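K.L.:
What follows is a set of structures to go through.
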Structure P
Amino acid sequence: MPKRPHPVPDPCLPGQESVWSFPRPSIAQPVRNHLKIIFAGRILAETTAGIRTIETSHPPTYYFPPGDVDLSLLRETSQRSVCEWKGEARYFDVVSADKVSRNAAWSYPHPTDTFRVIKDFIAFYPQPMDECLVDGESVVPQAGPFYGGWITSTVAGPFKGPPGTEFW
């Protein structure tokens with residue numbers, strides 16, 4: 001069996017947390033950060049009552065309460081995926097009059113007991129959005145076609161997602 005690459009954690013600067021100190025399996029935590037998403041020039045979601053999921057090597061993924069999301073911009077799709085810890089996710093297109101982002105949001109209608117706190121909350125891939133913000137800071141999307149992490153100056157990597165990181 002080939003030897004797996006072992007990443008070296010980046011040094012943490014003051015006020016940062018390392019994704020290498022995040023747990024595995026993942027966990028969900030309520031956050032009071034001001035989270036905001038702009039799509040097609042409109043506020044798609046905004047909250048200070050979000051939930052973040054964290055896992056070793058991944059930047060946080062943020063989940064929004066459905067009452068803090070403009071649900072008129074979401075259209076459920078047939079896409080489904082299964083997370084070994086959270087359960088089955090359903091997906092949504094994000095749609096405006098002149099822009100469609102396919103399967104750009106997801107939710108867990110029946111999460112596992114450990115993740116019941118995210119039941120029906122909605123997460124968004126940051127790549128197709130105009131802008132995603134945490135406390136006013138624009139996020140950098142986590143690399144890779146499957147991951148939905150939001151990278152800000154408060155987390156230190158390296159982050160899973162780019163080529164060569166699939167076995168981290």
Structure Q
Amino acid sequence: MPLTSALAISGSAELTVASGLSTVRAPVTVARSVALTSGTSAGKADRVYSGRRTLAASGTEDLDLAGVLLDAFGTAITFARVKGLVITAATANVNNVVVGAASSNPWATALSATGTITLRPGAAVALMAGAADATAYGVTASTGDLLKIANSGAGSTVSYDIVIIGASA
């Protein structure tokens with residue numbers, strides 16, 4: 001079944017200061033986007049996983065990127081390459097959502113095997129491969145395919161949304 005997807009990351013700011021009769025402005029904009037057509041080579045993707053997940057207080061889970069996650073139609077997904085990843089922590093969370101550092105078989109092509117990213121309540125993180133990047137972020141079944149997500153503390157659950165776009169080969 002064909003997949004069409006788009007990823008975009010952007011940020012902008014403008015610093016202003018009054019100077020005599022005028023205002024001096026220093027605008028900054030950084031933006032990247034990629035449109036992916038259906039397939040498995042550069043600029044293409046054929047797999048997508050999305051979910052709204054909840055972790056118990058002090059809980060963790062390992063998302064297996066090779067053969068365990070299910071798509072919207074209930075079919076198991078095996079990612080060979082991840083082209084885009086978006087994770088957002090729910091605004092109502094009390095604790096943080098910690099991404100990365102699976103204890104065994106970590107997916108370490110985006111983070112080091114021990115690296116983590118902490119998402120405070122309402123925060124988000126996005127990872128995007130370039131359109132011409134055929135390699136993207138590789139997944140190695142059984143030895144490098146676990147993305148760990150953890151609740152940073154006790155006392156309350158955390159919720160997060162996740163979207164993974166990638167290719168099966």
Structure R
Amino acid sequence: MSSESSFDIVSKVDMQELTNAVNQATREIETRFDFKNTKSSITIEKEELVIISDDDFKLQNVIDILHSKMAKRGIPLKNLEYSKVESGSSATVRQRAKLKQGIDQENAKKMNILIRDSKLKVKSQIQGDQLRVTGKSKDDLQQVMALLRGANLPLDLQFTNFK
């Protein structure tokens with residue numbers, strides 16, 4: 001058995017769960033009385049959600065429905081980055097929500113500094129859009145997990161490949 005233990009820190013959105021949440025939200029919008037005869041919809045295009053409705057108020061209601069369905073399915077809301085509301089075709093408004101997949105360099109550097117400043121006996125290195133943390137003690141690795149969960153980072157983190 002190796003004397004070194006490690007885990008990876010990633011930030012991903014489960015696309016299948018997101019599709020299920022969008023389908024549930026769409027079904028609720030179709031059956032709700034306050035959305036009768038409206039042009040409200042949610043679609044997934046590549047790495048972003050496109051939310052369309054008649055006006056800003058209904059658009060916000062559609063987003064609220066989507067958030068509740070995402071929360072029930074365990075999809076992190078932190079990984080959505082909303083753009084400005086824009087006018088769409090035939091008197092509708094549209095808003096795009098970009099999905100943040102992976103850890104960008106800026107946040108990876110912040111997490112590296114947090115881990116280094118914690119004075120735990122672990123090493124962390126950036127590997128593309130994820131971080132690998134290695135150390136001799138599994139307790140230290142679990143303390144790093146707790147530290148990162150407690151830090152107020154702008155994205156949701158998952159810890160994988162704990163060896």
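K.L.:
Thinking only about mean count of other Cβ atoms within 10 Å over residues 32-39, which of P, Q, R has the largest value?
P.N.:
Working: P: 19.0; Q: 15.0; R: 11.2.
Once mean count of other Cβ atoms within 10 Å over residues 32-39 is worked out for each structure, P has the highest.
K.L.:
If P(r) over Cα pairs in 5 Å bins from 0, in percent is calculated from each of P, Q, R, which structure is the one that comes out at 2, 8, 16, 17, 14, 11, 9, 8, 7, 4, 3, 1, 0? Kindly include the intermediate steps, with their values, before the conclusion.
P.N.:
Numbers: P: 1, 9, 17, 22, 21, 16, 9, 4, 1, 0, 0; Q: 2, 8, 16, 18, 18, 14, 9, 5, 4, 3, 2, 1, 0, 0; R: 2, 8, 16, 17, 14, 11, 9, 8, 7, 4, 3, 1, 0.
This figure was derived from R.
We did not get these values from a lab; they are worked out from the coordinates using the rules stated. What you see is a predicted model; the values in this text were computed from it and never measured. Cβ atoms are built from the backbone, for glycine too; each structure is taken alone.
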